[in-house]
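Pasting the structures in now, so scroll down.
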Structure 1
Amino acid sequence: MNNVNWTLWLTLAITYCILTYNPPYQLALMIALSAVAVSRKEPLKSYIKVGLAMSAIPLFVNTFIIHKGSMVLLTIPKKIIIHGATIPTLIFAGPITAESTIFAAVMTIFLINTVTAFQVFNNCAKSDALLRLMPSAFPAAALTSSIALRFIPTVMTDHSTIRDAQTTRGVRLDTGPLAQRLSNQLSIIAPTVITSLERSFNLSESMAARGYTGRRTLYRTELWGGAEAGIAMTYMSALLLTAYIKYAGLMEYWPYDSLPIPFSALALLPLLSLLIPIILKDECD
């Protein structure tokens, strides 16, 4: 799995993810990405937490505010009486439907898949090699992308270290009033941002001291052999198969149009190529 193949792996995963809202297909994609993450000793639980945090708003909005659909699960009244006090439910009043609930669940899985795919790619692909893969006509964009990919895991490590340090000093992040917990989070966010800025300044000064002018030189190309070429062909074939399946209508599904969920085993075939990293012995950095 050289960097070109990791890029094709990410392209296939994201392309498949955005082409369908079918719950079984999204679940199958999540299983495939999770299997790769576990095999590469990636913190899958953290990726799921980030995906759930990102999906909190669409999950809440689609479930409790979008009152579309014909299959009503329950109905929220316009007013709720608690201990004699009448509390209006405002925009939450109305039916909670199976269609809106299914769509909210699909969007949650969608975001988890997106986060997992990008994080596995970010940790397994080499940022320096990705810089060399970018066209030499765009040196600034290539350099910015490479630095961003390199800094993401570093910032995550800094955040974890600062969080542990603040916890040992008695800062409570999971207990106490909500306002206090939010205030305590600032004691982690602020040092993390400051540390990232200092690292950025140091990098820019180092580049200036070494006479960086934006021009690029080619040190070496990606290593290619029979295995790398075969994996690349597999991923490109899977992309073509995904396009065909989409064109044939096998991936089409919209919960607000039809509640019964269609399923075809053919639509799962492209996902098999996503499992190639599991059988390889190289490890992510």
Structure 2
Amino acid sequence: MTIAGFDPSSGAGVTADLKTFSAHHCYGVAAITALTVQNTQGVQALHPVDPSIIGACLQSLMADGQVRAVKIGMLANQANARVVDEFLAAYPALPAILDPVLRASSGTALLDRDGLEFLRDHLLARASLVTPNLAEASALTGLEVENLEGMKAAARRLLHLGARAVVVTGGHLEKPIDVFADGASLETFAADRVKPENTHGTGCAFSSAIAANLALGRHLPEAVMLAKAYVAGAIKKAHPIGPGRVPLNHFYRAEETPRTADLLAASEASS
């Protein structure tokens, strides 16, 4: 399940989450927290959904009894964050990945100040894992997070604030690196920078891929590593859509797999 906002360009938000779930052979469902007006060039407007509707959607979806993991993205305001907090409190055993979306790359705020404080004081402790980028880690901790040492310090502070596990993502660094911490250990994962303009929705895809891998029964460290590899591939094969930031190609693996029709044609040609 994804609990997030709707991006009409489908590079981020619930549509990106659902594509990521499908790419991992999971069936995705969604509760929408806000409607945005946006494209590859940025967010022009934000319209939060009534929290009572979000709560009703969550209750209805859980009534089917098939949800194995949840990804939480943009919440827009404190009222919506409170609904999600109540939901997680009612299902404490449900693996929950919290992507603390605070601001669009174009600068538009996607969570109000009261919502940020509520997320920090309540939702951090509810989630199985929180996945902030550098700016989000800084906003949540009050620390300057601009390099590896700042990322490590932020990860430790988030654990102190109640988070069970943290991945501080460093895709904005000159040399991309992530920091994973769960209280027992702190690890760093480096990667090569590939097509930095192909980054519309990377945080959404990363957190959703982790949720999908948890739903498939994988343990958290493995789920994080697999999600990181998935996003790297999706960036390399990103769609050249729009004049702004290029959305990921969530289904790149399917394009790399020989199609049934191609296999049949090859078989006929060789017979």
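Where a number appears in this text, it was derived from the coordinates with a stated rule and is not lab data. The structure presented is a predicted model; accordingly, all values stated were derived computationally and were not measured. Cβ atoms are built from the backbone, for glycine too; each structure is taken alone.
In this comparison of 1, 2, the computed figure 5.4 for distance in nm of label points 7 Å out along Cα→Cβ at positions 38 and 86 is attributed to 1.
Once relative contact order in percent (Cα under 8 Å, 6 or more apart) is evaluated on every structure in 1, 2, the highest one turns out to be 1. I have -21000 for helix-only ellipticity at 222 nm (-39500 (n - 2.57) for each DSSP H run of 4 or more, over all residues; to 500), calculated from one of the structures 1, 2. Which structure is it? Structure 1 accounts for this read-out. Can you spot which of 1, 2 the value 65 was calculated from, given it is percent of Cα pairs over 24 Å apart? Checking each candidate, the match is 1. Largest in distance in nm of label points 7 Å out along Cα→Cβ at positions 46 and 102 among the labelled structures 1, 2 is structure 1. Can you tell which of 1, 2 yields 2.8 when distance in nm of label points 7 Å out along Cα→Cβ at positions 22 and 126 is derived from it? Considering all the candidates, the number was obtained from 2. Each of 1, 2 could give FRET efficiency 1/(1 + (r/R0)^6) of positions 78 and 206 (r between Cβ atoms, R0 = 41 Å, to 0.05), but the derived value 0.05 comes from 1. Taking mean count of other Cβ atoms within 10 Å over residues 94-101 as the criterion, the largest value within structures 1, 2 is that of 2.
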